[in-house]
Structure 1
Amino acid sequence: MLSARILSPQEAKKLAEDQISVSDFKQAKLEKEAQKNWDLFYKRNSINFFKDRHWTTREFEELKTCREFEDQKLTILEAGCGVGNCLFPLLEEDLNIFAYACDFSPRAVEYVKCRNVLNFKKLDLLILNKVSLLCHIFVCQVLKPGKCVLFRDYGLYDHAMLRFKSASKLGENFYVRQDGTRSYFFAADFLAELFLSEGYEQVVNEYVLRETVNKKEGLCVPRVFLQSKFQKPQKET
């Protein structure tokens, strides 16, 4: 497995000095207002903040190879769909996919509904107020034995993590932005523990290291993502 990015001495010193300075009161307030803060985020940015992800089938070949026969309709669930940056490229590329999608931001769900009328019959959307709990239970219940959960999110020591000030730290690898939205940076061992404790089998769980280059400003910054596949056992134990 590819190891996490190696920090420079300055970066390691910076993270070691970061202390959790957000009060319990503010932490509770951020948790209570998480849905509202993401709704306001999408109100400000509409569908323009994140780019569409056209790499999904390249990185997760299961989206092409998991069918049991050639014309089988593939059914997928995206937990935390945002404004559809992952879903719509998939639906456009593969006409034989039906997608369930959920997000706890009503505004994001409305943007998905409005974005592409042609895909309405291929999408079933849910708004979840308790997204972490309900989506987890939903995935565990509806995923067929032998099928996979595909995961990709910010990884440990991503450039965005190192940019946060100490005053923004909520917990280990957990930070809050100025607009109240929060970001978690996943470690491979932490994610593995979550899935293995639920009986899933680890297929792939590795860091993807990239560089974002801005030639105009002369910047080259390290990006880190955690990309994983966990399989539901063929038989319940």
Structure 2
Amino acid sequence: MIAEITFERVGDWIAAGAVIAILSLLWRENRLYRVGEHLLLGLTIGFTAVVTWVELLEPRWLVPFQEAIAAGDTGRIIFGGSALVLGLCWYGLYFKRGEWLMRLVLGVILGASAGQALRNNFTQQMPLVATSFRSPIVISEGSRLDFWGSLNNSLFLLALVSVLLYFFFIFEQRNPIIKAGSRIGRFWLMVGFGVYFGNTIMTRMAVLIERVWFVVNDFFGKMFA
């Protein structure tokens, strides 16, 4: 017996159809995939626009700007008006004579973003740099040598130094020791890239399994419930 048609069931049908449309690309390029692709892009852009207005522009710009105008706060009015002008400068992209406005605001945003990113990277990377100074000899409680801890730190230092040697281009790597260290660094890089690639594949497979389970269980399984 076919399950009763409800708004929830209709939503499941639409979701299952979208999943099947996107996965149809595994067969070949087709119109069904194109429909799903455009549907995904349209929903993403629409959702982003609404979220940007509701969670960013309205509470952080429009409401404070209106309150500043009502209170006659000159400083906040100038600040809010400047934000409005800079935002409108983006639309100079659509006019040949106004492209310089877009470049102006783009330069301001890139400069501010670069400064903030530099500060954030410094505060985030410095603790990592500090933790990289590890002793190759680890002494556990009772003044005994911690073999596994020492081995772990030694391998870490070997990987760190060898990878740095691989990217050290100030002089030619003719010295046999430096050349050998560079080759070891290449090996550690391949290990790291392999780990990243494996994690990426596992993440994508987890998403694929979840979507396939949705189509098989939540859609077809409940269709005749």
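None of the figures in this text is laboratory data; all of them are computed from the coordinates on show. This one's a predicted model, so the numbers in the text were calculated from it and none came from an experiment. Cβ atoms are built from the backbone, for glycine too; each structure is taken alone.
Data overview
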| item | result |
| --- | --- |
| Origin of the value -1.68, where log10 I(q)/I(0) by the Debye sum over Cα atoms at q = 0.18 Å⁻¹ was derived from one of 1, 2 | 1 |
| At a computed 3.4 (distance in nm of label points 7 Å out along Cα→Cβ at positions 29 and 213), which of 1, 2 | 2 |
| Structure responsible for -9000, with helix-only ellipticity at 222 nm (-39500 (n - 2.57) for each DSSP H run of 4 or more, over all residues; to 500) calculated and labels 1, 2 on offer | 1 |
